Structure 1
Amino acid sequence: MKILALVTDEFGQRNVRNIRAYAPKNWVINTWQTPKALPPMIDYPEDHLPDTFPATDLILSFAEIKGVAELLPEIARISGAKAVIIAVNNETWLPLGLGRQLRGWLEDMDVVYAAPRPLCSLTGHDYGVTRWDRVKFESPEIAEFARYFGKPDLNIELDPEGKKIVSAEVVRNAVCGNTRHVAEQIIGLSTDEVLDKANLLHKHFPCLTTMTKLDDFDHETLMHESGHQLTDNIAKQIKPD
């Protein structure tokens, strides 16, 4: 699979480092350094883009300014991308109105759009947009990416008494690498303490989602929601009832 990652700053840089470290060897991962500032209105996207992009199957937008979202249809056209994932780990990166417009523009081009909120809510067939709501999609490119990166998924083994973590295999890592970091640290912990410790480890990595409280996340933050994605997966395995 050929991936084009759009990177503005450290958020995207860390994600790309983790993807390159753990992606299948046959993936090709190219990057484009986005502008760090764009005009409020973009009349001619081509004025802000290079003449060419590498041939691409999937665009990963880790852009940290909303103007890059307006460039995505032209980037998809130039690169030939079939699908786009936009990380919404901060509300200012993709305001809701612009997100609806962008979905329409890309759908008109037969490009599949996914905007997980936060990024670690992504699976191979849907993604989170609020605490309670998920959006479904069909895309072999996004499904292939989400086999390895997205909503945290650990395969946890307990001791014979069911009281201690013996191993924690990473089935699907968060794009930033947070899941693997936590998995390595919870081995040996008791089932009574592991959820609290995993929650702390998640935040200390650190998680790069915003700390703005949101009504549609029950007045919690996207950082807290990101933590829930991980601890809920652990809780189902240590307390299946």
Structure 2
Amino acid sequence: MLKISGLVITYNEESNLEDCLKSLKPVVDEIVVVDSFSADNTEEIAKRFGARFIQNRFEGHIQQKNYAVDQAKFDWVLSLDADERLSDELIAEIKKIKGQNPDLGAYKFNRLSNYCGSWIRHCGWYPDTKLRLWNKQIGKWGGVNPHDSVIIQPSVEVKKLKGDLLHYSFYTVGQHLQQINKFTTIAAQESYNRGKKTNFLLHIVLYPFWLFLKNYILKRGFLDGYFGFIICINGAFYKYQKYTKLYTLGKTKN
């Protein structure tokens, strides 16, 4: 039977962690929680589920998730964010994989997000396919902070599983705006460090407007009602914020 390490990184996730670990329990053989020195009950919840609880200084989402992979006892790892849960169908699919006991490989599945109590199936938010189950010998976390993804060796076939990864993204619009402010600061700094420049007219004026039209009209965000409109507006605002901050960095540091 295939052995899987379940991995979660946390920081003050007491409101999310219990449901996340409940969904992991049926399919993993150990749980590793790597925490960035939470001040709430995250540690108590993790240990109640028998998790190995490890505290590590946060240097970036990619770095923290790769650190968690390095702590895994088994070669196969299943990585979730604390605000994610496996659907029943996805749990059944992963149990099948464990019975087949593959050697090397990787698996992806759709992610369905809940926003302020509503499931979002448009706006460019679904199917939002994620690779989260893989043999750590053939892949690791990469991308550009704060937007990470698992990078697999090109020769490895990535198979898709049925079922959804359920993502409880934001409980209030205010939480969404707070994350936009935080993530755009990180993204702008990463882009600046890589030498990227901002075209004021293209990136700050035109691109956010085009992105709203694409997600709300072409990707049918209007079918998600009021929250579909909010998501599309905030998506455009994210780009505006990111490129405005990058533009400001370029002006103040040159």
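Tabulated values for the structure
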| quantity | calculated |
| --- | --- |
| Percent of Cα pairs over 22 Å apart, for residues 72-159 alone - highest-scoring structure of 1, 2 | 2 |
| Origin of the value 17.9, 55, where Rg and Dmax of the Cα atoms in Å, for residues 96-231 alone was derived from one of 1, 2 | 2 |
| Percent of Cα pairs over 35 Å apart from the coordinates reads 18; which among 1, 2 | 2 |
| Read-out mean count of other Cβ atoms within 10 Å over residues 184-191, computed value 15.0, structure in 1, 2 | 1 |
| Structure from which 1.6 was derived, distance in nm of label points 7 Å out along Cα→Cβ at positions 24 and 48, options 1, 2 | 2 |
| Comparison of 1, 2 by relative contact order in percent (Cα under 8 Å, 6 or more apart) - largest value held by | 2 |
| Which of 1, 2 leads on mean count of other Cβ atoms within 10 Å over residues 32-39, largest value | 2 |
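Coordinate-derived values only; no laboratory data. All figures in this text were calculated on a predicted structure; none of them were measured in a lab. Cβ atoms are built from the backbone, for glycine too; each structure is taken alone.
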